Structure I
Amino acid sequence: MTTESMAPPRTKSQVLRSFDVTDFPAVNGLEEDWRFTPIKRLGSLITADSINGKAPVFEYGDGDLPVGVAIKAVTAAEVEPVLTPFDRISALAYGSAQDVTLIEVAPETAPQLPVLIRVVGQGSEAAAARTVVKVGAFANVSIVLEQTGSATLADNIEVIVGDGAKLTLVTLAIWDADAVQAQHLKFRVGRDAHATHVQVALGGSLVRQFTSVEYAGRGGEADLWGLYFATAGQHFEHRQLVDHGVPDCRSYVGYRGALQGRSAHTVWVGDVVIRAAATGTETYEINRNLLLTEGARADSVPNLEIETGEVVSAGHASATGRFDDEQLFYLMARGIPEAEARKLVVGGFFAELINKIPVEELRERLGAIIEARLAR
């Protein structure tokens, strides 16, 4: 057994961590971290001690990768662990992944265009994957991971942002309708480095994504943005843990979601921990949800744990509301048809987040997907 702590946790930074799935007790759905999740829909991802389905295939578009960027399969021994799992599925993914997909950006590399990578699921048999993104010191790069196809997937993504580097990472969950995914994505942000993550969830039956951040040096910054649109029967769950353990670092978390159709369900849980040593911290988190129809449910839980009084600022906010009939009436009174007016209101709700995606074609495609859903 390999664990970092077996004592009952007092804070979010002290939960059980282990690479061995058998160290974690069986999940019954009553636990705080699982109470919103439809456990039965996870199938073997929540019950198995190992899985061996075909891992997703990584596809790079036409042409060669930019100079200084490499994608290759390596063994676990060739990469430094960034993430120590602290839930059962993350440990299952770590132990079951056959190899590691390494996306490496050399120091001081600054490609002019984003690196676009498709992650294609290989069927409904439960599979595991591990991806490591390593960005060298003073590099400046945008990477897009578009997840598509059918999959039942437990996966970990570990991201190292070197000192002085800037990374924009976009992860798109545009899975087929039957897909199930449980993902843990962890950032380690170096001194004076800046990590921006844009997380989009539109496809899949159940998508549960946990994003965590730790700082490896002073002056680190992390901006976590999220966009999700759940329709009837879909469950999208997003959790964050931003662990401020180093002085003079900054974080911002901003997630927005829309829900349409009966049994559409979204969950957002945002945890920020400011440890005693993390003086000079600046942090804020906010979640907004827009309920477009009856029968949809959005759960939103912001949490802030502060162990020092010497912070620049710290706060959180959450708001969930129904479609604004006054906005709709205003537009319709000026001759705009109701269907078009609804598109304008929802489009405006999401516009800030869509514009953070550094690829015009993707921005247009996401806008078209959202419009098509509204047209239903």
Structure II
Amino acid sequence: MELTRTIHPVGQGGFYTESLKDDTGNEFLIAYDCGGNNKQFMEDYLKSFIHNSLDGGKKVIDAVFISHLHADHINGLKYLLDNACVKYLFLPQITDELLIEVLSYNNFHINMENYKKLSDFIFSIREGQYRVTKVVEVRTATNDDRINVESNNNIVDLNGNDLPRFISSGANISLGATLRWLYIPYNPCVRVDRGVPFSTYLEQGLGIPNLHPDMLPDIVTKFEKDIKQYYAEYFNGNHNSYSMTLFSGLRNPDCYHFDSYHRRCMMRRHCSCDSCCCRRKKCIPNCLYTGDFEPTYINDLKGFYNGLWDTISSIQVPHHGSRNNYHPVLYTYACKGFISVGTRNRYHHPNTDTLINIHRNGCCPIIATEDPSTMYVDRFIL
């Protein structure tokens, strides 16, 4: 089995793909997130990506996983679905509450013309089918959700014709007969201290009762500044708490022992002991994609992936290396941390302290910008 993981140079956003070839020669293509701050740049890049095939046909993508519906993570998604053959689209469960949050947030970052187009697209994928693509929503995690990679009873087969409309967080998603490799999504349960949902807070502030997501695009036109104010007051900087993560990796890595002392000690990290040599020569391909995951929920995240946590060798650094989304627990076991940023983004991502701290944890930061030369590719023979 062969795996090729690509960190695409799309700037301030995210587009990550994995190409997996099983032992019988079948090939599968998976993507995580599909967006960037520059929509036109993103679409130009996707045009090249989609049509870069030897036979000149449409690129077939078995599944696209989306962390959350904020513009910089999905504004290339419509172009991808319209121009490639995408079989499945996996999203965090799209509740009315989530939609109201998303439609309010996107108002901050894109002009009104693109805002309306993106809002219409989000409503269309909520119907469960978009062109040839079936939409599957991942339910919010509960205390009853457990990951069990030993059993085949919780397998969701991407080659099957009967994928359910909704799946649980922790479902083992496989590529047909390739049961050695699994994709496991986690949609965290968001906890807000405001006492009332954001929709209620917005209703009270705007004086509009029974606020429904369908009303938001028109309301934003009239109350744009007010909505921005109420959004900022309610979330107080914690804008990305529902970002859906995705574990991608082997069910049972052949070698994942790496003594905790060597994980944490910079002076001894590259010593010649058997554990360190084995780790360097046979780096585990397991990866965790995080989107814009908030550190508030880091203990929930670690507890959810439980026994798989210490097998994660690569991690997508949350929120483009933001200071506010750094947490050392994410980098305890990881050898590589990849970051997608724009070279002149107004948020000053990645944060210098974040880069230093990631490196101090023994994890190598890898930065991909909109410059094609920053594309990063990992290949593994499994």
Structure III
Amino acid sequence: MPESPPPPFDRDARPVAAIFRAPLFAPSETFVRAQATGLVRYQPLVLGLEDGGNIPPVLAGRVLLKGAAGWRAFAGRARPFAPMLVHAHFATDGVRGLTLAEALGVPLITSLRGYDVNLSNAALLRSGRLSWMNYVLRERALRRRGTLFLAVSEALRRRAIARGYPAERTRTHYNGVDLQRFRPGPGGPDTILFVGRLVEKKGVETLLEAFAIARRDRPEASLVVIGDGPLRPRLERLAGESVRFLGAQPPEAVGEWMRRATLLAVPSVTARDGDAEGLPNVVVEAAASALPVVGTAHSGIPEAIVEGETGFIIPERDAGALAARLAAILGDPDLRARMGAAARAMAERRFDFVRQMRRLEEIYDQVRAGRCA
């Protein structure tokens, strides 16, 4: 074992925060990568089980993969880097991070992001995923021994507390949005944008139905769907010729589409197995892009939409209401401009990534000082 940390840690005096996520990283989890690379007063040591092919170059030399080693051996490999805390993303990784943190003798912060709070134990067990089943078995220990829990929306925080997470150690912390990457653009005529995984909770089937209704009055309108997932073949069969499925796209392409679109649709629903959102990051990305959003009254979505000012909030699975609000924005350029300007101002005020990262590092300070409750 080396006496001093290897490069680049040996040349960096900042305290080390160990960021734990099983796959490094899932393509859709840009928010985890952003937090790992956005630290200023802390330096990241990124721990995971496997390389998912999405590790950014800026993290070169800062990644440790578990491989076939046991958890305590993995902690032993991380110990020379002297991490001050472990920050796990999703509670399913929190139960693994608990083993690491306790072996290292440091606090554990766990970000709660959606399914890890909303899915029932029965649904988690039926999934057949070992990590989800392990979470069911060890969730009580995580709630009892984890140092701090960060929910990505106030709605999710309330759900987490109802599930048994300790109220005094469960806070709301928004992901934030990069106001330079996501910025206003010229917009485009009659282009509805959707960005997200093609799974039930995203509500794309309702969006397709609403789009068909809206096109009766706006036949020139088009719908662009960015994202992939198990429902894509079925959704493509349901869609008409004015719907473009682009598959998964890099953040740069998503930002460009937001600058070109007229509005963003976020028709999320509670899935049959109870799965639900935390707060989809695309809502705040759209706000930063001065793009009005039509979203459902679902989980944390209303926390990022000011009804009638930055967009509209409609009931879940209500294709008629969704169609009416889509048509209202498509047919009124002045409304779109007013909403876009208000959305950008809200993003700057409430969701600026730089401010949220500053707050996260203040939370790290508090946890290290034992002041997290």
**distance in nm of label points 7 Å out along Cα→Cβ at positions 175 and 303 - highest-scoring structure of I, II, III** = II
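From I, II, III, which structure was helix-only ellipticity at 222 nm (-39500 (n - 2.57) for each DSSP H run of 4 or more, over all residues; to 500) = -12000 calculated on? Please report the intermediate quantities before stating the final value.
Working: I: -4500; II: -8500; III: -12000.
Structure III accounts for this read-out.
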**Fill in**
Candidates I, II, III; percent of Cα pairs over 17 Å apart, for residues 199-350 alone computed = 70; producing structure is II
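Values quoted throughout were computed directly from the atomic coordinates according to the rules given, and no laboratory measurement underlies them. Keep in mind it's a predicted model, so treat the numbers as computed, not measured. Cβ atoms are built from the backbone, for glycine too; each structure is taken alone.
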